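Below, each structure is written out as structure tokens.
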Structure P
Amino acid sequence: MLAKMTPNVGNMEPPAIAAVDGGANGLAAINTVKSITGLNLENLAAPPDIAGKSAVSGYSGKAVKPIALRFIHDMAVCDKLKCVPLSGMGGIETWRDAAEFLALGCSNLQITTAVMQYGYGIINDLKAGLGNYLKEHGHNALPCFCGSALPNMVSSDELDRSTVVYPVIDRNACIGCGRCFISCRDGGHQAISFDTATRRPRLLSRKCVGCHLCRLVCPSEAIGVSKRVAKGGRGGSC
């Protein structure tokens, strides 16, 4: 018997421990996230509505995967839940998604929303992709891979804050849209200048903190990364 855990809590470990103490053989996570997905501004009801009325309901699919991974990790590293099997679900669509859940401690997976969208054929694609990945990375058996990412997850105070990775701008791939400049100016550290004549950005490395907001918003993937260097060192594309 697997106890299916709700994500609508601050910490999943206490109810998970209680479920195991109550006789559950394993834990499944996550259930849907309580949500209101939007409002119809014509009738001010949340779709899908019934006669103009709606209710808070469960949200699933790709958008909940980061939430699911967080809770899977939390249970996998909990001392009181050691050796308790974890079944992962929440936004799994591709073999890469599946691999992430397994690497964080799951020993099996459940997929529903993606099957609703793409059909059962997605499972064959997922199995084939995951099998190729495991073979290419030298994992002879799935149990050897499960939980392999957990040692790389540490508390924030254990992270190395003495170094930085600067972004590197590929001027040939840049399309001159200016999104990196605007995002850094209005939501970052004003570490990018923009030449309106050539429509090309330039990194101001002395101001850059390596947040990589510019790289995330670049539509042409023209921004890459440099080597990790000590803070205060020069780097990036100037």
Structure Q
Amino acid sequence: MPTRTAVANPERRGSWLFTLWVAGCLLVTMPPASLAVLLLRDRAAVDRLVRRWSRLVVRLSRCRVTVGGLEHAQTNAMFVSNHASYLDSILFLAALPLEFKFVAHHEAASWPLVGRALRKSGHIVVNRGSARSRHHCFLEMKAQLAAGGAVLVYPEGRRGGGDLLPFRSGAFRAAADTGCLVVPMAITGTSRLLPRGAMLLSRSQIAIQLLPSCKATDDGRQAAHELRDRTQALIAASLRSKSLTPGS
């Protein structure tokens, strides 16, 4: 009868092999991408390059990615998603045929390639521990929406666990103040790809589902809070309908 260790070894070897494969892909693709980001001056060109690099990495990883509900996409909207993994943003850049600006945590601005690409692409960086930074982020979101653009936010503020964390209100206030739609999204599979606290990657199927948009009834704080709660309920219901959780 096989021992527990023997049974676990094939799966562990698979994780090691997959991790080494993805690491090799990054070692090959990141240096030229980093150099190109460094040399490019045009913001749109940097954004296109980062999206192409994201698509290449996802394709090389051989992880299946499905996107549903694209009929709900809007060119001028606040896109709101649960946050399951550090890899969520790469998957959104690779899979969504939309132009948008992320609201990214300030620590990401120090990562190789990612930080420079964030700054040069015009994405919004926020330090959630700083009231001044949060206020600046709020103004940047409003400016992007008012100019006809789109913003993608993780309103949990950090990666969630088995359940959705409480949503913060800033993104919904920005949408309410500008009269823009909020498009809820649910992403699953990315935390199986990179489990929280794990050192090894595991191949996973990724699903992104865009949900019907909603809008604040007015530009007041209470209306923004109602919009926040409605959006969180829609995302939670979508995750439950797949019998999955943000940590799946």
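Read-outs throughout are calculated quantities, based only on the coordinates presented, and are distinct from any laboratory measurement. Treat the numbers as computed from the prediction; the structure is a model and nothing was measured. Cβ atoms are built from the backbone, for glycine too; each structure is taken alone.
Among candidates P, Q, the computation of volume of the Cα convex hull per residue in Å³, for residues 118-181 alone that gave 257 used structure P. For which of the structures P, Q does the calculation of mean count of other Cβ atoms within 10 Å over residues 22-29 return 13.6? Going through each structure in turn, the value belongs to Q.
Sorting P, Q by distance in nm of label points 7 Å out along Cα→Cβ at positions 70 and 94 from high to low puts P first, with the largest value.
When helix-only ellipticity at 222 nm (-39500 (n - 2.57) for each DSSP H run of 4 or more, over all residues; to 500) is computed across structures P, Q, the figure -16000 traces back to Q. Among candidates P, Q, the computation of relative contact order in percent (Cα under 8 Å, 6 or more apart) that gave 14 used structure P. Comparing Rg/Rh (Cα atoms, Kirkwood Rh) across structures P, Q, the highest figure is found for P.
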